[in-house]
Structure P
């Protein structure tokens, strides 16, 4: 049954891609070029090649093909996915422009085709012969002009139509290219640093000002590799935190392929060390192998576990994706026997885990997973599946902070959701 559902979803997605690319071909190729022209030939080839590249980038990753093949397809395939989104949005906006122009033209043509008002009939002088006045035209009376011929349906000017089509096509392509280019630069330039102060009622005065560098969703994979990891590590180290919290989705692949990309994590600097909890993407590969590899880099996994730190407890739970492998979150194991008079900070990849955190009296949960939507208007879809998409919110006595993440999944592009490393400063109400 699962295989059948998967095949059905695949068929629907392929059909949708075909329809979308047919639309793009009409607007960006057929409507703006002459039959047999060079752009008609090139554009038609691209209409077949680009969706194949995008499907290839996705399928090769799922099928576990050699990593070098994944890398070769990932950049063009995923970038085209992002460009496709914003091309569609820009072209749909262009359709509104077309509609407005047609309405303006229709009103103009209606005014031009409107008939002149008929002249008033000549008045008959008093006492004139009724028969003469009714049957014989007055001498020297002007002839009544014939009614204008029906102009028939309006014929659109081909040159004007081509000009509008080319203008909208160039404009849409320019807007999409600039949007995706800026979004890619935002990712490849490294995350920005956000700073946030969170008061905790149970935090003692001696822990006031404790700083946790929170990073999530780095997504090392066929697109983002060692250089990206180095930028993230350097950004964290410049903040000089007391503790580093890596809140899941570090990798998209296996240790054999990406172990060298994660190597800069060994250079993380903080007073009390670096800690990690799994995200859903770790379970798409060998999560246990990654946990062992991270231990070798000096990063401490919290597998449904807790550490007592000066002034508060730091706990971590596995991601809910681990339930499929019998390795899901266990809040009782991580928090069940703790001293509830102490403040607690929980690392949990997905914001939906906040409800269990509330039940277990957690003071602050640090999460990621959403990417802040990554590609606008994806944030509206993310809101449907997550209680909080980005930022700090309160749920009862528990506060939840959701990072937008430092990387990107799929297209290495962010629009309307800047990547970040957040320095969370814990504040004592007794200070």
Structure Q
């Protein structure tokens, strides 16, 4: 049985990621940091709106934005006129992130392929690339060779030297301590307790930040997607595993020891199906790729599928279900019911503004059929209010890489906007 990740360890920052600095509460965070986050989330926003949203004086906003402009992080942009306001006079001025301030890369390391993107400081895509791989855990050296190759390819496409990158974000499935840059356990790594950020940074010579891949999808939605205007929302990912990222008060919430939000490893059946983590009864063991494949191989007696890629088997299962095969439909229906249990628990625990179901498996609409959502409703607390909205985002792996880039952007920004006294205290 897999060992549980250790607890109670002191957080030690790896090389290349800077000293570990505990996060500031909302009231402690400097105004310029709050201003920058609002500008980034809005895309374009005038100063008067910033003052209104942050409930501070226009003079305070002017001071904070002046500091950010002087630092080269944001810039003034002529706001487009609408039909009613067109005419003579000085054009309205809005604030936006300065795209050329920094360049970062994001990588998603997964069971079937590795993806990478290079983006500017405003999150605009400059280049992307993908390399396929054989499924199964990798050694550290195998992973390093893949990362080195992928980074070289995407930087070549972007027309830049890797030393021009301010940081690289990396996402892996499993239990990850982002502050330590340590992977406690991952399905893509043969070893445990791997100080991945330090290892990769030493090899590439660029600051590295590593996080759980589901957190990165939530970051991608927060920075670039449906979560830009929301304070609290959840992203549930269903692919090779089941993950969850949670945004609380416009920021990723990871828990006290930074290992929280492992929805896929919450227990839905005592002594139930075996999970990849080595325990039994995890939600993931009933709705992830390998869970559906396991059901199909058993119930449909698909011995002839042995040796075929998992994706081929799942596509065949889905085709059978769409064609009316009762057994194939029952497999998706059972998985959908377990998903309903997991989503109801998210609603009851966190009461988010929105739940986003994300990942390539969202192409399988049986997982979120009307029956599944109705069952979620029956299991959630009955408050008399309408069901919270649920959105389906069937993105591929490039979204995950965008999330890794968002992690790099977030960490670069955090360092640039830290109060000097806190930065010195952490040295």
Structure R
């Protein structure tokens, strides 16, 4: 009797698609490629979920696609939430990844305001809140992440907010007005983007950060110091190495108390202390979960019929020793959607170097690669001119870049990392040589 693995090997098309059993009863496994998969369910209607649904259709998949999202809106962009949506420069219609009518036009069943509560792996079914069950041949978990809650007294008071969804911003806006005292807890990208928009909108802003510098987890002291100076110049006050212990107020937040007893008044508190991957369903059905749902390089979990993409998942990064990384970025959501759709369709898909960005005031920070474990940083350009790039090296190999208002350096470094090329630190800081020339020479 043949093993399950041997049976899969007899059907290359199905093995590529990651199925465990025929989609229709059959005595023999046949080479039907993507047609073996009749029903795809995607749990999570954010950027990753919306992208994989669309890419399946664009790739020629003709079966059923069901996209399940807990929010009332169709898939929308999240980066503008802490910037132009918060400032009022963008409305909800302009946030949408695609008009709502596209989903019906493309025969994608979009279930908004709907929560999946159970995955039955043995029978390949998903149960929705209310008891409805849907069968699948391939399942994609794009469940995202949820804000890390503030673990202090008073975190549940009116006027204390997180910023993850459009509804969160809608709740913040009534008090996000000129002259209001805003207290931001956490000086990561979200916290600093909110602080920048708040200052441009005339709010009085204080940022409290437990670490000794902003952006401590995501960049070098040099780049962190630049952004600290820039925000200070714009009028933001920082409390670094500060720990909020209590949020004051009876029904509405009026300020916070720090560990040293200092009180900081506030009309509005926004917490940006990170996120937690949403892995409840994955853990409940027995998938491997560490810092997120663990997948292979093609976004497959340890159940070959189930994929995981976006903020909820970690996959091996080829340019970084195949170390499993969970990345919180739009690029990672799109990259995961590309890989997942291609795998379901039995197609190949190249893997890009990770990249990210952040907009603060008139500063465009563009990041390529992962800077962790670097041992040297080389600065190209002049920080005082607010246009420079920090190149990160590990044993003289370029692994990442932070480029501020230097798109050429960002694109050049991204290309180098993608190709496995490098430029010596002492060469890359030479501003007399254009970045494109340096990149061209590195490939020779």
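FYI, it's all coordinate maths here, none of it is from the lab. Not measured: the values here are computed from a predicted model.
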(message) Quick check on the output: 177 is volume of the Cα convex hull per residue in Å³, derived from one of P, Q, R. Which one produced it?
(response) Q
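With semi-axes √(5λ) of the Cα gyration tensor in Å, for residues 55-198 alone derived from the coordinates and found to be 41, 18, 14, which of P, Q, R does the value describe?
Working: P: 73, 19, 11; Q: 41, 18, 14; R: 35, 20, 12.
Label of the originating structure: Q.
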(request) Using helix-only ellipticity at 222 nm (-39500 (n - 2.57) for each DSSP H run of 4 or more, over all residues; to 500) as the calculated read-out, with -12000 as its value, let me know the right label among P, Q, R. (result) Q
